[in-house]
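Listed next: structures, encoded as structure tokens.
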Structure P
Amino acid sequence: MRKNAFSFAALGAMLALALSLAAANAQNARSWVASNGNDAGPCTKAQPCATFARALLLTNAGGEINCVDRGEFSGGVGLTIAKSITIDCNSAQGRFSPASPQPVAILVSAASTDVVVLRGLDIDGNGISALGIDLAGGAALHIEKCVIRNFSATGLGLPAGILFSPLTNSVAELLISDTRVTDNGTGTPGGAGILVRPAIASGVTKAILTRVEARNNFFGIKADGTQAIGGVINLTVRDSVSTGNAANGIVGTGSANGAAIVMMIDRSTSSHNVAGFGVIADGPKTTIRLGGSSIAGNINGVGASNGGVLQSYGTNEISGNSNDGLAALTPIGGLTASGPIDVTADQTVIENVHVSSTSGSCITIERGVSGTVIRNSEIGPCMGNGVEGTRINGLSIFDSYIHPENPVNSGNNCCDSRDGIFLMDSSNIDVEGNVIAFGESNIEVDGLTGTNVFKGNFLLNPTGGSPRGQNFQAWSGSGSNSGITFSFNYTLTSQDPKYPYPGNPEDNVNFGHTSNSSATDNYIVGGWSPSGCGLISDTSTDTLSFLRNRIYETGQCGIGVASGTTITVDSNKIFNDNPVPNGGNTGIYVANYGGGQCGNITVTNNTSYAQTSFWANGDCGSIPDPGNNILDAAAFAVLNPFLITNPPPLIPPMPKNCAAASPWTTQTSVAACGRPLLSAKAR
């Protein structure tokens, strides 16, 4: 139901009167108004009228009204336009500022074939009127080189500078260019500088804004599909600025039953809006496409909510907002669907694809292949491993979402038939910025050599049980691992129902049969096995460093040294205050459970809280106590509440080039993946 302007009955009476008077009085193809005009005259240039209303009556449909000089031409009341007309005061800038409160300053409610042009007008509501210009009907309204300001009165309807709210299903167009819209709308009931809000069923509402400035309004530019039933709003904003508004700069909002909103924002700026978003797509039928634009200085840069879609051409500058919101962007171009891929050639690059498989692994790299690159892709679901390879050299996996999602139906899932990444006897592996979820183990590497980097990944809910079920495991192939750096990863095992597959871990991160390697600066959360740990040095390890890791509620132990020589545990933070039944429930333990050699263990500078914050049984030799570990109640005082004192990183923690597009991604420092790689500034 239309809340602005007048009742339908009153509007109909006004239109009938206007049409009858127009038919009786119209005579000029071109009429004139002037600051010293007289409405008793014929509205010629020699004898101009005083008001637009009188000139309109004396001008033929399709005619033109001009201003002799600068003046105020409202006559103190609003104006209704019900025929094709051009009011052009560009040479003099005609002022239209009703002295008494008006629901609408200028109402355009013409026939479906009529075109109205308003050019060179200064339309001022003085804070006492609700609407500046209301397009209720007509083929098209052109607003050119105008200023519309100070329409903020409440009690007369929804305040706005320009309202486009057609009442009929005919195709209508609003074209605004070289126009400034300022200081319109209020916090209650809202309003905007420019508001496109049809109140019809199954209509097509088109608006094109070119070189428009929307400044200091409540909303800057708003498309609202909630008052319509079906239909579509097509809105283009080009070479325009929305700035300093109280709420969102540019917004499309709709509902499931309302009008679809399709908006294009091109070469435009939304900046320094006080609250809300620079640009936001809200509602299940709202799509906003963003290209060549700058979004800066807002509380929130860009966003999408309630099923809205915000697409980016990758040519935008989105930075300098309190929260840039880049994760809300959907790259235009998307991913190419693919079945399983068998890599047989060196230097193969796989990018911008969504690989799935109903039989076997998604991507298999054949023996002897070198230089494979996988990036900006989605891999899964798979009826095998996400990515697997044996005796390969030089594999890089960047910024991808890998999710096998087919757990083996067994209590002890073994072995490595549903991993996210499974590599054996390979070398020089680089895995960075990925989201890897729901594998038997998410990363399983056996017998790696060379330089191997696993950095900035998010690993979620391994689904296998003992002896598998790790977010990361290094074990033996034909030989032991060496040269592994596992750093800045966020590993999570959880039974939160928001995840389609609950975690079923043994350890969260496990190093066995590994030398000259390290786990540093990781954020490790979750676990409930009575024999597992958050981070463990398992069988046959040597020269292994666990440094600056943050470990929270990881089951019966935080860090375990179950075997190994020359193991350094330094500057870690462990908080395990939920004991696991039948577990040792330690923060840090040292005990030779794995057999083999165990000795030269250093435990320094750690902050550990658990039922038993530190325990060593003596079978790995003496553990020097430097006196700088913080344990028990002192550690509790430092760490509690852990998620506040040590908040989790964004997902994934450290993208390589773009944020892996996944349901769990929260990373906002770079744009989402899904299109060819972009520069750091092109979003």
Structure Q
Amino acid sequence: MKYSTGYSLVPLMVLFGGAGTVQAVQENIEPLLLEIVTVTATRIERDIKDVPESISVISRERIDSSRMFNIADAISGTPGVNITSKNGGYDTRLIIRGGGLKANYGIREVFLMRDGIPITDPDSFSKLDYIDTQDISRIEITKGPGNIYATGSTAGVVHIISRSVFEESANYFVTGAGDDGLENYSLRLADQSENRGYALTASYRKDDNGWRVNNKFESSQVNFKYGHQWEDDSQLLFEVGYTDANLGLPGDMTEEQFEEYLDSGKQYDSNSQFKHRGRFSETVNANLKYSTALGENWEFNPRIYYTHWEQYHPVVPMITTASGVDVAGTDLEVSRSQNFGSLVTGVTYRIEENDNNKKYEYGDVNTISGGRIVSTNSDKKGQLAEQSDSENIAAGVFAQQSIDILEDWIFDISMRYDRISIDQDIQRFREFNWGRGVYQDVAEEDKFQNLDETFSLLSKRLGVSYSISNEWSVFTNFASGEQVPFASELVDNPSLSESSVDSYEIGLKGRSAKWEYDLSIYSMEVKDEIVPILDENGLTEFQNAGKTDKVGFELASSINLFESTTLGSLWGGLNYAYSDYKFDEFLEIVTSYGRYGPTSTEVDQSGNQLPFIPEHYYSVSLNYRHPSGLSARLQSDTWGEYHIDNANSEKDDGYEWLTSLNISYAFRTHHQLSLNMANISDKRYASVVKKDVGRDKAYTPGAPRSFLASYRYSF
């Protein structure tokens, strides 16, 4: 059933609309903006029209018209990309063409970067707590395996590009406030001379989320960038930043609790006895990038980076603490311009060390007879339950040859080989008995675990692009890649193997001053896909499926509906994704927990559809800009029905016409007022519905209507 107490805005949106995979034309009334340049697909600058694969570029205009508490604010509506924020703040679930579906928290299988520096850990896990969303200039997204950047990740790449230290007239101060405790403050101070520049940014964001228990978000960030350019065009860039982020995790709801939410618009409780969950982290990050010419046709681009983070992370059923996790790495890239194309090659190395990681029991709990825990009173830690040391390393080599010897044709041949090692030593003292609902001593034979796994992963891609005219091009590509399991998945199931993906795609791209279209059809075969299984306690287990088939169609389009020197400009767009993902071979092992331990049975799920991914997803938008300085963006998204478990026992209807609106007015050169409204019809709906193997459903509510009013002063 659909869950809604709001009204529909369909009549206003039917003709055209879209959510911003083609925004660079869609949101700029200048009629000559024909080229959108990307670096994410090939590591070298190229017009997006000539890239032989599906790629989406989220422009500055699109980002500036979004709330940007989360990258989902800008990415939502992109065809082939399913993105949700279950808890607000930086929390994000990101899925590209089905890749990343297994992530119960954080982002997996998708490779994330910021300014060419990896965000993703060696075991393909990503978190976004230290990304300042107020300092994003644009976002580039590639879809599918075989990307030359991606280490052990097959879903695709999300490249976050921040504002350049050399960007002139980019100083600003932003202050904003909204309902339910929304606050947003941001400052950028920059200066440039003939050959150098610096930029200092600081931001503070807060959302009390009073409609939902234990869901407050707060983040403070400061960042410094320095750049130097020489007469020979050599360039040095340095950056250092600090983040303090706090995020409450409220948990899901039972079916009865969700019905109460539909009536009241508030979530008062969760479906778990562990009520006080969250992630409280501090992060320091730094990177150094250099670019210089080597001879007439060669260029050398070395990058080094370092991140240190600490966290206090109450989850289910333990409290995890990390007193110091260190990630360091380098990317050494060499490129050469040739008469017949270009070559880019290099090596990468990344290491993550997490020593003295500890897990504790919840120390402040309510119990009943027999000691069964029925609820927590706080996130105060109790007895030490586990400690571990880990070291994860990813080392790789890559190369791509682009050939354009034939007029109007471009051929790309790329390869990447990575060797990823995951090493963990774990000592357990206490565990949680789900059948009895108590903490207990670990059996002697289960106290120690050593995980020492190494994966050799190969990805490759062959792409061809043909320019039919100045406006139209067609492309095709074949790509393959291998996906590394996440470290914690291996701890729970050491028999997990890497998955492999073979992908074939064909597409059509069109660009003009008045319209823009991207169309692609793809087919993917996944062997040994790592599949999540939600057990009856709400915990996720993982195992390999024999084979998964994925077929899809994607359309991103925009058109100039009218343009006038007096009336302004109006663009409309339509984005659509069709997804048919099914288990071709999958024997699911279902685990049940009793007083004396777990028992397992096998269930054949072959032929079933993958859960959560809707068969139909579409987004429409209107973008208006007037010469007086008035601008507006209206976007409405529809997430079609989807299966809520691997067994395909039930469907959820998703949601229809979830609409946001941003209105801005720029005046007197330096000033701008904005009003951003999310879920303007105040729909009450579930953003995620899941069913565990015990047939209990868990609901994550969608956020209610909210607004944020902002003032921006640019100088």
Quiz prompt | Which of P, Q yields 19.5 [mean count of other Cβ atoms within 10 Å over residues 218-225, calculated] | solution = Q
Quiz item: 1.7 is what came out when distance in nm of label points 7 Å out along Cα→Cβ at positions 322 and 666 was calculated for one structure; which of P, Q is it?
Solution: P
Self-check item: Comparison of P, Q by relative contact order in percent (Cα under 8 Å, 6 or more apart) - largest value held by
Solution: Q
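For structures P, Q, calculate mean count of other Cβ atoms within 10 Å over residues 66-73 and state which one comes out highest.
Numbers: P: 20.0; Q: 23.2.
Comparing P, Q, the top value of mean count of other Cβ atoms within 10 Å over residues 66-73 belongs to Q.
With distance in nm of label points 7 Å out along Cα→Cβ at positions 522 and 546 derived from the coordinates and found to be 2.6, which of P, Q does the value describe?
Details: P: 1.0; Q: 2.6.
That value comes from structure Q.
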Quiz item: From P, Q, which structure was P(r) over Cα pairs in 10 Å bins from 0, in percent = 3, 14, 20, 16, 13, 11, 9, 7, 5, 2, 0, 0 calculated on?
Solution: P
Self-check item: Read-out FRET efficiency 1/(1 + (r/R0)^6) of positions 74 and 314 (r between Cβ atoms, R0 = 41 Å, to 0.05), computed value 0.85, structure in P, Q
Solution: Q
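Taken together, the values in this text are just the output of simple stated rules run on the coordinates, not laboratory data. All values reported here derive from a predicted model rather than from experimental measurement. Cβ atoms are built from the backbone, for glycine too; each structure is taken alone.
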